[in-house]
Structure P
Amino acid sequence: MTDRPRYLPVGSRVVLCVEVLVSRRRTRAPRIRSLSALALGTALTVPLLTAAPAPTAGQYTVTALRFTVQAGDRTCAIDADLYRPAGVDGAHRAPAVLATNGFGGSKSDGTTDAIGKAFAARGYVGLVYSGLGFGRSGCLISLDDPRADGAAASRLVDFLAGTRAADDGTKADFVTQDGEGDPRVGMIGASYGGAVQLATASVDHRVDALVPLVTWNDLAYSLTPNNALGAPAVPGAFKWQWTNGFYLVGEGQPLTVPNLDPSRVNSLGCLHFVTRACETIRTLNSGRYPADRTRRLLAYARSVSPVSYLGKVKAPTLLVQGQADSLFNLNEATATYRTLTAQGTEARMIWQSWGHSGGTTTPAPGEFDLAKGNLETSYVGRRVLAWFDRHLLRHPVDTGPAFAYYRDWITDPGRAYATAAHVPALTETLYLSGDGTLVDSRTKVARGSRSYTNWPTPTSHSESSLAGQFGVPDPGPYDTQGTYLAWTTGPLTAPVDVVGAPRATLRVTSPEAARVRGSGDAADKLVLFAKLYDVAPDGTQTLVRRLVAPVRVPDVTKRFSVSLPGIVHRYEAGHRLRFVVAASDDAYFGNRGTKRVTISSTPEDTGVLRLPVVR
């Protein structure tokens with residue numbers, strides 16, 4: 001079994017996890033030492049920062065607690081652990097860090113409890129808990145709904161405020177207060193444990209700082225992405241592997257957590273999800289999206305997503321997103337970041353190396369790993385410490401640049417991150433020539449038309465979405481002749497660094513798609529998949545981070561633009577950049593019915609690919 005972070009949403013270590021009972025009270029000597037005040041520079045190349053000398057690490061106690069809370073229309077039991085540093089009491093208070101698990105995990109899953117240990121060792125009060133529907137907490141899985149999961153977390157903030165007790169009468173009268181009933185508290189966690197932070201902050205403005213890692217902005221986009229810009233509200237291509245993986249983990253919990261709380265059983269649909277979540281999964285698996293179902297599906301998915309409530313989030317937010325992530329790609333964090341900063345909420349964004357997918361769920365050497373708590377020795381970890389230093393300890397430290405990103409072509413871990421004042425803009429333009437080349441001028445575009453046809457079964461492969469979670473082999477990406485079109489540059493004369501989300505503008509013709517243009521079922525619309533390859537001098541091609549951009553074409557009679565997933569990638573000198581439009585991808589539901597697609601090029605009217613290139 002591979003050693004990978006256990007907050008990732010689906011994986012053998014989650015599915016096969018056996019809950020470890022926590023003793024009522026225990027004392028541990030922490031392995032991790034103190035936090036340090038950091039001065040984070042904004043130079044393009046960030047050197048490895050040296051932590052200040054660490055004082056002797058303190059002891060801490062861990063107390064298992066249970067809370068009965070109201071979460072929406074249900075009463076739920078929450079299973080939690082309180083990490084209290086030695087010497088912290090009513091006369092010597094400390095700020096708190098609140099955290100919960102990723103999908104399928106619990107308070108004891110090896111990552112969530114690591115958060116409690118790491119921050120207690122640094123003098124923070126830690127409160128970690130099993131999210132609703134997981135571990136030994138009650139109620140149904142409600143997808144980080146602010147009305148349920150956010151409300152439940154807010155009741156735990158009441159505990160940290162000293163205004164409510166745990167079920168056994170334990171009170172927290174040792175947390176720093178900003179006012180009566182207002183504790184100094186931050187949140188950190190990944191994936192499912194990331195979105196809940198934004199949900200909590202939207203309903204409880206007492207939360208002072210957030211650090212969501214590898215989480216979503218809009219579940220409608222995450223589960224059924226449509227990368228066509230300005231497209232009407234219709235599902236894109238259903239991400240069936242990821243979504244059904246979640247579903248099976250949630251529904252299979254009686255196998256891994258026996259004797260579940262009765263409040264975790266739904267008698268109206270599937271076993272452990274709220275009814276609306278069940279309806280959403282069933283609609284997506286049906287492959288049919290009539291208008292009434294579509295409206296209901298999208299309304300629900302967005303109601304439990306930050307996209308619908310970010311306007312209420314005022315807590316300073318440090319967003320950390322993974323480059324290797326086909327589940328929640330970089331575009332999701334970018335959308336959240338831009339919304340927060342536009343409304344005046346303090347925010348920073350970091351694109352780290354690892355995410356949920358691509359066989360890179362283990363952090364690269366020197367990268368931040370929540371399960372290991374390597375805060376002082378990793379760039380992202382030091383940024384997290386600085387964030388909490390400033391917003392919880394109120395130390396006047398620099399929290400770092402607006403934007404930072406990991407570069408996998410830099411071998412020195414201390415120099416792997418570059419920084420910028422903003423996400424790079426689209427700076428370079430290439431044109432799709434009729435002869436299959438990508439050229440840098442319209443005058444070089446050759447006239448021509450080329451076509452492909454989708455088959456009844458998928459003919460392209462980007463990834464087996466769950467392969468990295470289970471540690472099983474995944475075939476390399478491929479496209480089947482006659483079911484895709486490609487445009488390729490000549491060999492590059494110098495390295496080209498692409499940082500951000502490329503954008504393509506296309507015009508396609510498809511008689512079959514045109515005939516169903518007025519269909520009331522969105523599933524009849526044409527689906528295609530855009531992606532970028534890196535072609536080595538020997539002809540070997542690499543699908544960058546195994547990411548694709550599914551598109552449900554809004555109207556085949558009009559030009560449309562596609563935002564590809566964000567990447568950080570260097571095309572080395574001698575390599576070629578290849579842009580591909582494919583008919584299918586076996587990680588997604590695609591076209592219903594066979595459709596022939598033609599893309600034509602003339603110097604006056606051709607497809608365009610724009611790239612965010614950093615010089």
Structure Q
Amino acid sequence: MTGRRSFVVLGVAALISAALVGCTPQTILVAGSEVRVAVSDPFTSLNPATSYGRGSVTNGQLAQLTTTGFAYPDDHYGTVVDGSFGSATLVSRDPLVVTYRVNSGVTWSDGAPVDAADLLLAWAANSGALNTPGFDDSRYVDPATGRYTRSFPKNVVFFDGAIGSGLEKARAAPLVGSDGRSITVTFGSFDPDWKTALDPGVPAHVLGSEALGVAASDPKAGKRAVLDAIEKRDATRLGALARFWNDGFNLDATPKDRRLLVSDGPYTVSRIVADRVTLSANPRYAGDRRPAFAKVTVRVSTDPLETAKLLASRAVDIATVQPSAATVSALGAISGVTVTPGTEARFEHLDLQFADGRNGTFGDARVREAFLKVVPRAQILRQLGSSGGGRATLLDSFSLRPGASGYAASVARNGSAAYRSTDIDTAKRLLAQAGVSNPQVCVLYDPTNPRRVTEFQLIQRSAARAGFVVTDCSSGDWQGLLGVAGAYDAALFAWDTTRLGPAAQSLVFRSGSRLANFNRYSDPKADALIDRAVATDDPATQTSLLSELDARIWAAGYGVPLYAYPTLTAVDDRVTGVTRSPLAGSIFWNAWTWKPAAVTTSHPGGGASPGP
């Protein structure tokens with residue numbers, strides 16, 4: 001495997017091409033105000049585009065508050081275009097050419113402009129175009145932490161970016177505009193997600209200072225150094241930039257060098273301590289996402305019942321928790337808190353390692369099928385799938401979502417029916433045919449998540465009936481171990497929807513995908529289906545192709561989807577404007593619209609309207 005990627009992602013069934021544009025209500029900042037939010041995953045990095053940064057959902061959620069860009073997903077699988085930041089303009093469709101331009105006056109929180117240097121850095125980091133060919137970074141990953149070791153070589157260029165999210169199709173050097181605020185990107189093939197393919201992440205001038213030694217007092221010089229290194233493809237300077245881009249923004253405490261906290265979004269991270277992160281309103285932010293709350297405090301609470309106690313004591317104001325009978329009861333007893341049930345686009349699943357597993361168990365398709373025959377999906381659902389307001393159902397598709405066009409038709413013929421209940425006798429027969437007895441299966445999962453612990457125990461007991469020896473590969477740093485050779489045989493985790501459209505299927509299921517194909521699944525026919533789905537804008541054609549893909553994935557013994565996550569979102573009545581997106585942004589997708597209950601906003605004119 002060349003390159004390690006830990007991006008947990010899943011696309012929805014069909015590309016949602018509608019975008020919302022218009023004037024956003026102008027929010028008035030309330031001096032001294034604070035809203036407190038409970039999350040289940042720790043904050044570990046200010047750069048969620050890296051493998052390590054992508055490992056925690058919280059990193060990406062908070063990045064929605066500390067960064068900005070050309071567009072972002074809403075709470076109905078649509079896309080909101082942010083014209084206050086800049087524009088992504090289609091120059092040509094074939095070949096796909098797009099000009100990304102930042103508006104004049106858009107700045108980082110230290111006053112430096114957001115400009116072409118930041119966009120070009122984002123292209124370099126997430127396209128892989130400048131990386132040393134053939135370099136395998138997985139050799140330098142600490143399996144205990146998921147972070148790079150000190151032995152990472154200095155004579156290579158390797159940006160551990162979100163390769164597979166679209167920019168990998170744009171390997172030709174972009175053209176920097178004469179205005180200094182734009183770059184024009186030529187894609188080698190069509191990408192239906194071109195509006196959201198490029199956004200500035202970390203600030204170029206900070207990297208110029210931290211990695212290249214440019215004086216921090218001269219951000220223009222820092223930007224020039226980054227531009228020069230990229231345009232000249234200076235391997236020495238690019239290597240230094242890449243190493244700091246990969247690791248320099250991973251934080252577990254407030255850094256002494258506060259330049260690392262520079263933001264271009266409505267908030268900046270101001271304090272990191274233990275299990276809490278504090279964000280403060282960015283006084284230099286002047287876009288459409290201006291917030292009302294002066295401070296957002298985020299704290300980690302992994303136990304839903306503990307979270308309920310925090311809400312009851314008013315230690316937190318907002319939380320989304322996984323429901324259980326106990327959680328429903330605890331939340332229902334809290335006065336002054338509104339609880340809303342729902343489901344997530346996030347879904348639980350079990351993946352099997354086709355190659356490079358700890359015990360090499362699943363190289364044989366018959367052994368994969370045998371193991372999937374003993375996964376007690378119905379029992380798992382009964383114990384963990386209750387939403388409190390109705391019972392969740394099994395998820396029977398990898399590539400389509402419940403309620404989406406074509407889901408029911410695909411499920412009827414994709415082969416999932418063979419795995420709705422356990423079949424111990426067939427599993428034993430398949431193992432006998434494969435000439436395998438007592439195969440070992442070490443399962444990776446999060447040991448701090450009670451739901452995963454229960455799932456593991458149920459699978460372990462059921463599999464033993466067919467002769468499988470299921471052992472525990474759980475780790476507190478499980479995110480960083482996804483895709484690491486020799487670390488495990490099967491993994492229990494969830495996929496989160498962060499991108500829309502069939503292009504997202506490529507990140508997970510395409511052969512050789514370096515972003516999220518953790519289990520070495522490879523099928524040229526599946527690749528062809530993905531390529532055809534990505535290349536079309538017709539929803540009906542996309543759905544048909546994804547249905548075919550779904551059947552191939554089931555037939556290969558890839559693993560099993562289990563259920564879409566049921567949720568309960570609890571909001572203290574002192575806070576208004578909180579809605580929840582089923583996408584990875586969750587409750588943070590529009591946190592700038594949250595307000596203290598007594599505060600109103602002014603609407604200078606206009607409203608959201610459908611765009612092209």
Structure R
Amino acid sequence: MTEQLTNSTMRRAVLYLFYDERGTVDDYIPYKLRALRPFAERISVVVNGLLDDAGRSALEEVADDIWVRPNEGFDVGGFQEGLRRLGDEVEAYDELILMNYTWFGPVRPFAPLFERMDAAQLDFWGLTDHGPVTPHPYLGKGTMPAHLQSHWLAVRRPMLASDAWRRYWDEMPPIRSYADSIHHHESRFTEYFHEAGFSGIAAYPYQDYAPLEHPAFEAASQLLDDGCPALKRRPLFHDPLYLDRMGLIGRWLVESAASEGYPMRFIWQSMAQTAAPRTLYTNAAMMEILPEQISDWDPASPPRIVAILHIFYPDMTDGLLDRLALVTPGVDLVVTTADEQKADAIRATIARRADPAIRRSEVRVVESNRGRDQSAFYVTCRDVLRGGDYDLVIKLHSKLSPQDGPNRGEFFRRQQWDNLLPTREYAENVIGMFQREPGLGVVYPPMIHIGFPTMGNAWFTNRDSARRIAARLGIHTPLEEGSPLAPFGGMFIARPEALALLAGEEWSFDEYPQEGEYGDGTLSHVQERIVSHAAAELGYHTRTIANREYAAISHTMLEYKLDETVRGVSGDAYAQVHALRPFTKLAGVSRRAIVSYYLHLYHPRLVGAARRILRRGTAT
């Protein structure tokens with residue numbers, strides 16, 4: 001049925017499927033569709049679910065049709081709707097491309113791809129394909145056949161006009177889940193039309209990347225090297241343990257796209273809103289070890305900076321001002337404290353030092369110390385955060401932590417101060433990060449773990465409260481199941497715009513715990529843990545920063561902790577984690593209970609024999 005098209009330029013239409021739970025259109029969408037326009041006579045966008053006014057305006061600039069429908073049937077439902085609206089008009093085109101939003105591009109130019117595929121004698125083609133999988137991952141038996149992937153399926157006129165094409169869509173079963181979409185459409189499409197007598201291939205076939213079965217994911221960098229214009233979004237929000245198993249480095253993948261000229265801000269904007277912050281942070285390796293003697297920033301464009309310090313212990317004022325003295329552009333200083341006596345002592349210290357880096361200063365006495373540095377920041381200094389006068393805000397506070405003892409308290413304080421502002425050059429490097437990345441919202445030290453039981457548990461009892469606060473603020477960014485990506489210790493450097501959801505809420509001191517009730521589950525602890533989630537909701541991403549000494553101390557201890565945790569558990573990290581996870585429910589119980597639990601979970605047939613042995617042991 002293959003027909004050789006004689007025209008050098010095809011009449012091509014694109015049916016583009018888009019979904020966003022917020023109804024917003026990220027910048028990578030119109031960028032992609034604009035780049036497709038030279039190759040497509042018509043671009044029709046089907047929106048599953050919501051579309052806000054700004055999103056509609058953005059799409060109207062690059063699309064001929066915008067059709068909004070209920071979010072039903074996943075991609076299949078959207079494509080069915082688009083085909084219904086196109087009707088018989090679809091047969092006027094030489095080629096129709098069914099395309100979705102799950103990839104960034106063009107990372108490499110579209111032109112060589114279309115030139116190569118236009119010359120191929122075929123009825124349909126896809127950008128990439130997936131190799132066969134046994135057993136079938138959605139049926140548990142048999143084999144999922146090799147198939148073109150549904151994010152880009154191009155179909156030519158003979159197939160568009162065929163009865164087989166009409167039957168395929170008319171007889172499509174209801175799609176109620178992602179698994180349905182894969183089973184009934186993506187993994188079925190290629191085989192169905194091959195059996196109907198049509199010919200189709202992948203532009204970048206999986207066989208070229210053997211032994212990998214899923215090159216769009218597992219060989220993404222190699223695909224870009226080979227000229228593929230698309231970069232799938234999934235490697236940046238997928239399970240980091242899977243990327244670890246496959247040896248995939250998301251940071252290199254993004255850098256590879258950037259080296260081709262693709263705007264990184266599009267990637268960070270979209271992924272910040274899609275992925276749980278710690279997942280994106282891990283997959284993209286977003287921790288920066290900054291130089292302390294060599295700086296990299298643009299002194300010709302210094303940002304306007306305000307430092308907001310909550311000083312409960314006035315004798316720590318000098319130490320905090322020593323850090324601010326390292327900020328080359330200088331800062332405006334706002335200090336909050338608990339009473340007038342402390343305020344007078346702080347004012348005297350500021351006056352005595354006369355630091356040239358402090359352009360002007362103000363000391364405010366908080367209405368209440370309920371909420372400590374959090375309420376001081378979001379309530380007492382709400383006007384500063386929302387005033388629009390500053391490009392960056394530095395949040396520090398006097399951290400003594402007497403409840404943690406001298407060693408842990410001192411380490412925690414140094415972990416915060418030394419990783420934020422250890423030297424002048426380091427401080428300039430932090431500013432340089434914000435200058436180079438307009439989508440960078442917040443930076444802070446990595447999660448404290450030496451001396452504190454945070455690893456795997458840093459939500460503590462705050463997650464349910466965080467979910468309620470997120471709903472209150474309109475935050476849809478996923479909350480991590482494990483520890484959140486958060487500024488533990490409450491100190492960070494941020495763009496005020498990235499804090500808009502937290503700073504815009506009219507918190508009251510009554511919402512914060514009284515001094516004797518300060519602890520997990522309260523507003524202070526929740527606000528500390530959702531800074532990155534609030535920033536991500538607005539499209540801003542987070543990075544952590546560390547000096548070389550701290551990185552050495554932290555990494556060596558992390559290696560040892562992990563080594564001891566999985567000692568004797570075979571397999572890679574993915575297998576080890578899933579082997580150990582069932583036992584997390586048994587913390588603090590007896591060895592006998594652990595053995596019993598293990599047998600019930602993995603060897604139920606041995607449970608009876610074990611009971612008989614245990615009974616005989618008791619009888620003797």
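Here the criterion is distance in nm of label points 7 Å out along Cα→Cβ at positions 195 and 523, and among P, Q, R the highest value is seen for R. Comparing Rg/Rh (Cα atoms, Kirkwood Rh) across structures P, Q, R, the highest figure is found for R. Hey, mean count of other Cβ atoms within 10 Å over residues 203-210 derived from one of P, Q, R reads 27.0; which structure? This figure was derived from Q.
With distance in nm of label points 7 Å out along Cα→Cβ at positions 91 and 211 coming out at 2.4, pick the structure among P, Q, R it was computed from. Corresponding structure: Q. Where does the value -8000 come from, among P, Q, R, when helix-only ellipticity at 222 nm (-39500 (n - 2.57) for each DSSP H run of 4 or more, over all residues; to 500) is the thing being computed? Answer by label: Q. Hey, FRET efficiency 1/(1 + (r/R0)^6) of positions 347 and 547 (r between Cβ atoms, R0 = 25 Å, to 0.05) derived from one of P, Q, R reads 0.90; which structure? The read-out comes from structure Q.
Bear in mind these aren't lab numbers, they're just calculated from the coordinates by the rules spelled out. As the structure is a prediction and not an experimental result, all values here were calculated from the model. Cβ atoms are built from the backbone, for glycine too; each structure is taken alone.
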